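A.B. asks: So, here's a batch of structures to check.
Derivation of every value follows stated rules applied to the coordinates shown; laboratory data play no part. The structure presented is a predicted model; accordingly, all values stated were derived computationally and were not measured. Cβ atoms are built from the backbone, for glycine too; each structure is taken alone.
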Structure P
Amino acid sequence: MGPRAIITIDGPAGAGKSTVAKLLAATLGYLYLDSGALYRLVAWQSARLRLDLADARALSEFLEGLQPEMTTDSQGFHLWVDGLEATPFLREPQVSQQSSRVAILPPVRTWVTGKLRQWAQNGGVVAEGRDLGTVVFPQAECKFYLDAALETRAARRRREWQKDETPLSPEKVAQELADRDRRDANRAAAPMRAAADAVVIDTTDLNPQEVVKQCLVRIGEVLPGAAGPEIKLEMKTG
């Protein structure tokens, strides 16, 4: 199929990064990487161990010993710790909220960056997050930044949480996302922003297939042969 590139998809929560990244990776036959899952893993496992995140030595020792196994399949990105699959727990609202707090810690960001670069060293990767095109993979051949109106993002995120017995109100979800946007955009280490060479896509009124089509057009321009005619035809009818 042509060159095995690194493709990054950044943006705020609820912009559609996960769905688009999974579809794009499956279409291209690439590995899908979810950086957010690694931050959520740190939040989840540190809470299980009652780790004091303010204790620099304890945090360093914790991260050094945290060696998750990673697998990907048609269902997405899976992380295993000590024989237990952590993935089902990582999308719980309290874990997602805590993950943006651990993400401001430089040792955690260094740990996540190292894992992502290790797994992407052979290329052929679609990686999604918040600083992948700016910090983790500044050399990526194709970069995208997805965004959407806050109300749209809140509605999408609330649907993900509908399985909870006590789902948050639409107003509460919107406030949580707005607070997280501020934390991510204003943190000192690797603030969330679009890379200068990223293609920015507003997904407010687009479905995932339409976003993937736009991504494939750009990939075809930058990497001739990476998105071949057969892939474009498949997406056209999707």
Structure Q
Amino acid sequence: MARTITHQDNDESKPALFGEENHLEISQQRSFASLIFELLSEKTPSKQEEKIFELILNLSIDHGPNSPSGVATVNAAKDGKTLSEAIAAGILQINESHGGAIEPCMEILYKIRNTKYEIGNLVEEYLKEGKRMPGFGHRVYKEADPRTQLIFKKLEEAGLGGEFIKVAKDLEAELKAQKGITLPANIDAAIAVVLCSFGWEAKLANAVFIIARTPGLCAHYLNNTASPISSP
């Protein structure tokens, strides 16, 4: 279960609670990243976890107007759609090849870690069936995704996620060996590694990406509305 705001005695006139804490109080003490972490997982992050989580939110906030969600949002803005309509159009583009690969990638990482499933056999199965390995390959970053490199570096410095980093790197190496081309671990795989290191359920993955990307889509909408933004 995710954590949501409740009220004492289910009475909205009484103080709002975040878990068992007064929402007004903790809103002054906790970062937005920390509250998102706890809202989704019902766990309070350690300082190291909070820093890494904030990093993946920051890195996922936008990737330019040519990303699938960016294109859909910009087109909707130019068509005169409202902000809500345009952002919804962008979010609808978050699928298995854009942001949505985090969840299946987490499932693969857990499967390999928990069952010692042979990586070579797994990659062979995907290639024989013509399926794309979720979290690997990128339309821009052909050799290495710099965001992934940064996330892995920070995880290693924090002493987190070592076993999952190794699985991701082993998958990347096996894909290259069997396919003959480099399909680097992209940011979806990097986020999957982070969330696995937190022990999160895979079903939380898409929520993380949608939360992170929404501010960027808002910015693209505002940059492409018919009327320029003016100060009051």
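A.B. asks: Of structures P, Q, which gives 4.8 when distance in nm of label points 7 Å out along Cα→Cβ at positions 104 and 224 is computed from the coordinates?
C.D. replies: This figure was derived from P.
A.B. asks: Given that percent of Cα pairs over 33 Å apart, derived from a single structure, equals 26, which label among P, Q identifies that structure?
C.D. replies: Of the options listed, only Q reproduces it.
A.B. asks: Have a look at P, Q and say which one yields 20.2 for mean count of other Cβ atoms within 10 Å over residues 24-31, as calculated.
C.D. replies: Values: P: 20.2; Q: 11.9.
The value was obtained from structure P.
A.B. asks: Work out FRET efficiency 1/(1 + (r/R0)^6) of positions 40 and 64 (r between Cβ atoms, R0 = 25 Å, to 0.05) for each of structures P, Q, then name the structure with the largest result.
C.D. replies: Going through P, Q one by one, FRET efficiency 1/(1 + (r/R0)^6) of positions 40 and 64 (r between Cβ atoms, R0 = 25 Å, to 0.05) is largest in P.
A.B. asks: With relative contact order in percent (Cα under 8 Å, 6 or more apart) computed per structure, which member of P, Q shows the largest figure?
C.D. replies: On the way: P: 34; Q: 25.
With respect to relative contact order in percent (Cα under 8 Å, 6 or more apart), the highest-scoring structure among P, Q is P.
A.B. asks: Then there is this: Which structure, out of P, Q, was FRET efficiency 1/(1 + (r/R0)^6) of positions 16 and 88 (r between Cβ atoms, R0 = 30 Å, to 0.05) derived from, given a value of 0.65?
C.D. replies: It must be structure Q, since only it matches.
A.B. asks: Can I ask one more? Using mean count of other Cβ atoms within 10 Å over residues 176-183, single out the structure from P, Q with the greatest value.
C.D. replies: P
A.B. asks: So, one more: Say we calculate distance in nm of label points 7 Å out along Cα→Cβ at positions 128 and 152 for every structure; which of P, Q gives the highest result?
C.D. replies: Biggest value here belongs to Q.
A.B. asks: Among the shown structures P, Q, from which was the value -18000 of helix-only ellipticity at 222 nm (-39500 (n - 2.57) for each DSSP H run of 4 or more, over all residues; to 500) calculated?
C.D. replies: Going label by label, the one that fits is Q.
A.B. asks: Out of P, Q, which one gives 1.08 for Cα Rg over 2.2 N^0.38 Å, for residues 80-215 alone as computed from the coordinates?
C.D. replies: Clearly, the read-out refers to Q.
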